[in-house]
Structure formats: structure tokens, C-alpha cells
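Next up: some structures, all given as C-alpha cells.
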Structure P
Amino acid sequence: MADSLNYKHLHYFWVVAHEGSIARASEKLHITPQTISGQLTLLEERIGHPLFDRIGRSLQLTETGRLVLGYANDIFELGKELADVLRGAPAVGTSEFIVSAASALPKTIVNKIIEPALHAEHDICLTCKEGPVESILADLAVHEVDMVLSDIPLNSGLSVKAYNHFLGESVLTFFASPTLARTVAPDFPLSLHKAPMLLPTKQYAIRQQFDRWTAERDIFPLIKGQFDDSALMKSFGQHGHGLFFMPSIIEQEVCQSFDVEVVGRISELKQRFYAITAERKIKHPAVATICEVAREKIFSESLTDSKTT
């Protein structure tokens with residue numbers, strides 16, 4: 001790895017990466033494709049690793065390319081900010097804050113956790129993404145996101161240098177349509193045995209926890225559906241196809257939005273939530289706000305108007 005970089009070469013790489021091809025970058029920069037190609041070659045030689053895989057006429061970033069692009073985005077965004085300041089624009093402005101949430105998390109939970117960052121003193125422009133945990137952690141590793149939200153901590157089995165920040169936990173509330181709720185509520189949770197259930201797919205930690213809990217008690221629900229998307233699962237539950245569970249901290253929102261009723265809560269089943277960042281000590285003001293509000297307000301609140309086992 002070189003101890004210095006030619007920033008003109010880096011800028012050519014940055015434009016090519018965003019435009020998707022040397023030809024389009026050539027049109028934008030008003031430089032011949034041969035010149036850009038040559039500058040990219042010099043940059044790759046300086047870095048010691050290829051930045052693109054050339055597949056036919058298209059270019060695909062390598063792992064090193066994604067890492068370099070993350071830093072290049074920061075560098076040229078700062079350059080734009082400097083230019084604005086020198087033109088008389090205010091030095092403090094809106095900054096981009098990118099969060100990726102594990103697709104298993106209910107959208108209401110994600111909103112509740114992230115929303116306080118929009119009220120922080122430092123203005124931000126929020127970008128939210130979602131996907132499988134392994135995929136979004138890979139984005140964190142190459143600095144394409146500032147924070148990952150997950151209900152499972154990063155483990156040592158993944159080759160990602162990042163740190164877990166525990167936000168809190170919530171017991172689970174079980175919901176059903178009014179007709180189904182009247183049937184299963186009186187003898188809950190024993191009434192879960194052979195009751196129609198809508199569950200997350202088995203890849204999710206909370207599903208695995210639920211399966212262990214029921215097996216230990218010889219409670220075997222009738223599984224009517226398995227879902228990757230929690231909103232779709234709630235929609236099926238709204239139409240009476242089965243019971244489903246969600247973290248108790250969004251109990252009121254679920255009842256109001258989906259016209260379902262609380263069947264009961266199981267205190268032994270808890271879903272935990274983590275903010276995962278590339279830094280051990282939190283420095284980003286938006287992440288700091290999220291962690292503070294989650295720990296002191298969101299997960300410290302308790303619901304008292306529902307049945308608990």
C-alpha cells in the first residue's frame with residue numbers, strides 16, 4: 001500500500017465508480033477514455049490491488065474498490081463543503097447519516113429507534129436501508145453505512161471489525177384478530193398449543209428462541225405461515241390467519257395500525273437490539289443520540305395494560 005495517493009487519479013476513480021463505466025465518466029469529465037483508463041491503472045499500481053473487476057464492458061467494484069470508494073466519498077464531500085464555505089456558505093450544514101437495519105426488525109421499531117436522531121442539534125439527512133445481517137455488515141466494513149441496527153450482536157465468526165452497542169430489550173407480545181383473540185386469550189400461553197401461528201422464518205434468532213421455548217413446554221402451534229417481512233406477517237394476522245408476536249414496546253402501535261388485540265405477553269421471551277458501528281467509542285452525534293434515547297427512554301418504558309405470563 002502506498003504512503004501517498006494522487007488525488008487526481010482518485011477523483012477519476014470516484015467518477016467512474018459513480019457513473020458505472022469509463023465511457024460515461026469520460027463524457028462527464030471531458031477526458032478521453034484512454035486517459036481515464038491509464039490513470040486508473042496507475043492508481044491500482046499505487047494501491048497494490050485492483051479496484052474493478054472488468055466483466056465484459058461493465059465494471060464491478062472489488063472489495064478494495066468498495067473500501068476506497070467509501071473514503072473517496074468522504075474526501076470529495078468534504079471538498080465540496082470546503083468550496084461552499086469559501087463561497088460564503090455556512091460551515092455547519094446538513095450531513096448524511098446512513099443506517100442499515102436488519103430486515104427481520106419491525107419497521108415500527110426501526111423508526112422508533114432512529115427517529116430521535118432527526119431532532120438532534122446537528123442537522124442530518126437520513127438514508128435508511130435494509131437487508132440480511134451479513135450483507136449490511138459488509139457495507140459497514142467498507143464504510144458505506146454509519147450504523148447497523150440488528151437484534152443479534154456481531155459475533156467473532158464474521159470477519160468484520162465492528163463493535164456492538166447494546167440498546168435494550170423487550171419482551172414479546174402476542175396479537176390476534178379480535179375473533180381469534182377471544183378464543184386463545186383465556187388459557188394463554190397454553191392455548192398456543194395447536195393454535196394457528198404466523199412466525200418469522202427460521203433464520204432469525206427470535207424464531208429460534210420461540211421454537212426452543214415451545215419445545216421445552218410441549219407446546220406445538222400449528223404454523224400457518226412463515227415470513228421474512230414483519231409487515232406482511234402482521235397483515236396476515238390482521239385478517240385472522242393466525243397469532244403473531246412483536247416486541248412489547250410497539251404494542252400500542254401494532255393494535256392501532258392492524259386492528260388486532262393483545263392476547264398476552266411472555267416475559268421469558270425477549271428480543272434484544274444493538275447498534276453496530278465501526279468505532280468502539282461512539283463519536284457520530286446521531287449514533288450517540290440514538291443510543292442515549294434508546295437506553296434512557298425507549299427500552300426503559302414498561303407497558304402495564306396487557307396480560308403477562
Structure Q
Amino acid sequence: MVETIEIIVEQQDIRLDKLLSDQLNMSRTQIQSMLEEDVSVNGKKEKASYKVKVGDRILVSIREAKTYAIEAQDIPLDIVYEDHDVIVVNKESGMIVHPSSGIYTGTLVNALMFHCHDLSGINGVNRPGIVHRIDKETSGLLVIAKNDLAHQGLSLQLKDHSMQREYIALVHGVIEHDRGTIQAPIGRDSQDRQKMCVTKNNSKEAITHFHVLQRFKDFTLLSCRLETGRTHQIRVHMAFIKHPVYGDPKYGKRKDDISHGQYLHAKTLGFVHPITQEWMAFDSALPDWFEEKISTLMKI
């Protein structure tokens with residue numbers, strides 16, 4: 001099924017992809033993927049960078065999204081806490097949080113659907129219960145909502161920055177000062193759409209607080225606290241200050257051992273229970289391979 005939307009431009013000199021992103025409430029990445037086949041301007045195809053003119057007639061074909069039945073899979077989960085409303089899981093490195101981009105099995109959502117049948121539906125069929133994410137190669141704590149009311153309460157805490165999240169990161173180089181705050185906006189990298197970067201263009205505010213836990217010869221072990229939750233935030237911010245996370249295949253150094261992904265672990269998680277209003281706090285141990293790396297560095 002295809003729905004055609006007509007837009008008569010009322011603004012001047014705005015990029016076509018930005019105008020459509022604002023009008024249709026889609027990401028610019030989504031819009032750019034549609035331009036070749038699904039968008040015409042005055043009967044012609046135009047590039048994303050085309051500057052619209054007042055009176056331009058834009059036709060957009062909106063195709064019905066394909067939906068896939070997400071399979072419940074018997075995948076072991078490290079469940080730290082569970083009640084009728086929420087589940088707190090310690091995710092292992094290498095597990096994707098939810099299905100996307102052609103990956104429909106082996107994710108945390110597949111495992112959760114096998115473990116329990118009650119998950120909130122706010123984020124759609126591909127992301128039931130998912131309130132926040134951590135990257136595939138990042139290990140550590142996540143909270144999942146079992147119902148919509150719990151989901152709404154947890155999402156509000158993310159939005160107002162009251163949910164507490166602490167990460168442990170091993171980064172390149174020796175950071176001399178004991179504490180610091182990185183306040184630098186993050187947006188999509190214009191040269192590589194798979195990466196994020198610090199930029200003023202189409203970005204959002206991003207704030208990371210850190211303090212030094214231990215210094216080694218060529219590395220520093222950090223505790224990082226997120227004030228905002230942008231995609232790849234810690235990884236991008238640490239690379240920005242020239243102390244990339246060790247093992248990061250996207251923002252790290254080529255010589256790194258990336259067999260475990262980045263050495264980044266979501267260690268602690270704190271939030272107000274969305275139903276009981278009780279403060280909940282959880283802690284998780286570093287994975288064995290992370291601990292082994294620290295032990296090796298201590299001997300150098």
C-alpha cells in the first residue's frame with residue numbers, strides 16, 4: 001500500500017531533506033533513502049541538497065512499512081531484578097538490544113519475548129519494552145518496561161535526566177586531571193552516516209561527566225556519568241578529547257584488540273520505580289575479559 005502526500009512549499013532556500021524531515025517527522029537518513037524513488041519536486045527527481053523555492057510542488061510516496069514477526073528465542077539472560085512492571089538485565093557484549101536493519105534474531109528483545117510475554121508496546125513491534133539502549137559491543141545494565149505505564153514513567157526520567165547511569169571505560173592515554181566534564185553537541189557524521197561526531201550541524205546537546213579511577217602507563221580507567229543519552233555518546237566524547245575508548249571498532253585506534261568490542265561497561269543504574277515510586281539502585285561487575293585487561297595493565 002502506497003500513500004501519496006503533496007506538499008506545496010511555503011519557505012525559501014531550505015534543503016529538501018531538511019524540509020521533508022520536518023514536515024514528515026522522519027530522520028534525514030530516512031528521507032535521503034526515499035529521494036531516488038519516492039520523492040519528486042515539480043515532477044523531477046532532486047538531490048537532498050536541493051534548495052526548495054516557494055511554490056515548489058513536492059510529491060512523496062509513503063510505502064507501508066514491512067513488519068516482521070519477532071521470534072521468541074531461548075537465549076540465556078542475566079536478570080538482575082524483576083517484578084510485575086520492570087526487568088533489569090545485565091547485557092553481555094556482542095548482543096544487539098533490538099531487531100533492526102535486517103537483523104531479526106539473537107537480540108535482547110528475542111530473549112525477553114521468550115522469558116516473559118508482558119512487554120510494553122510504546123516503541124512498536126520491533127522494540128517491545130525497550131526504554132533505552134546500549135551499543136551492541138557495550139556490556140552492562142538496562143531497564144526494560146513490562147507495561148506502558150511503567151514505560152512512560154521510565155521515559156520521563158530519561159528525559160529529565162534523573163535516571164542515573166554510570167559507565168566504566170578504559171581509554172587511551174593518561175588523563176592528568178582527576179575530574180572533567182565534556183559538553184559538546186553530537187550529531188550524525190556527514191562523511192560517514194554510520195558514525196556520530198561532535199558537530200554544530202543538526203546536533204543535540206550532549207554532556208558527559210567523568211572521573212579517573214586508575215592510571216596506567218598508556219591508559220586511564222574512568223567512571224563516566226551520562227547527563228544526556230546521545231547515540232555513542234561516551235565513545236564520541238572520549239574520541240573528541242583524544243582519549244578514545246580502547247577496543248572501539250568505530251572510534252578507537254586501528255591497533256586495538258577489538259575481539260570484545262569497546263572496553264565500556266554500564267556498571268550502575270538508578271531510577272525511581274515507575275509504579276511504587278521507590279528508589280532502585282543496581283550494580284554489575286565488569287566482565288571477566290575487562291578485568292583481565294586491567295590486571296595485565298597493572299603489571300606493566
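No value in this document is a laboratory result; all are computed from the given coordinates. These numbers come from a predicted model, not from an experiment. Cβ atoms are built from the backbone, for glycine too; each structure is taken alone.
With Kirkwood radius over Cα pairs in Å, for residues 119-198 alone coming out at 15.7, pick the structure among P, Q it was computed from. Can you show the working numbers first?
Working: P: 16.8; Q: 15.7.
Value 15.7 for Kirkwood radius over Cα pairs in Å, for residues 119-198 alone corresponds to Q out of P, Q.
Say we calculate relative contact order in percent (Cα under 8 Å, 6 or more apart) for every structure; which of P, Q gives the highest result? Display every interim value, and only then the final one.
Details: P: 20; Q: 14.
Looking at the calculated values, the largest one is P.
So helix-only ellipticity at 222 nm (-39500 (n - 2.57) for each DSSP H run of 4 or more, over all residues; to 500), computed for just one structure, reads -5500; which one of P, Q is that? Walk me through the numbers on the way to the answer.
On the way: P: -12000; Q: -5500.
The correct label is Q.
Kindly point out which one of P, Q the value 0.35 was derived from, the read-out being FRET efficiency 1/(1 + (r/R0)^6) of positions 15 and 239 (r between Cβ atoms, R0 = 25 Å, to 0.05). Before the final figure, lay out the partial values.
Details: P: 0.00; Q: 0.35.
Corresponding structure: Q.
With percent of Cα pairs over 20 Å apart, for residues 63-230 alone as the yardstick, tell me which of P, Q scores highest. Show your work: numbers first, answer last.
Numbers: P: 65; Q: 61.
Of structures P, Q, the maximum of percent of Cα pairs over 20 Å apart, for residues 63-230 alone occurs in P.
Upon calculation of distance in nm of label points 7 Å out along Cα→Cβ at positions 31 and 143 from the atomic coordinates, which of the structures P, Q produces 2.1? Could the numbers behind the result be given before it?
Details: P: 2.1; Q: 3.5.
It traces back to P.
For which of the structures P, Q does the calculation of mean projected area of the Cα convex hull in nm² return 17.6? Intermediate results must be reported in sequence, preceding the final value.
Working: P: 20.1; Q: 17.6.
It traces back to Q.
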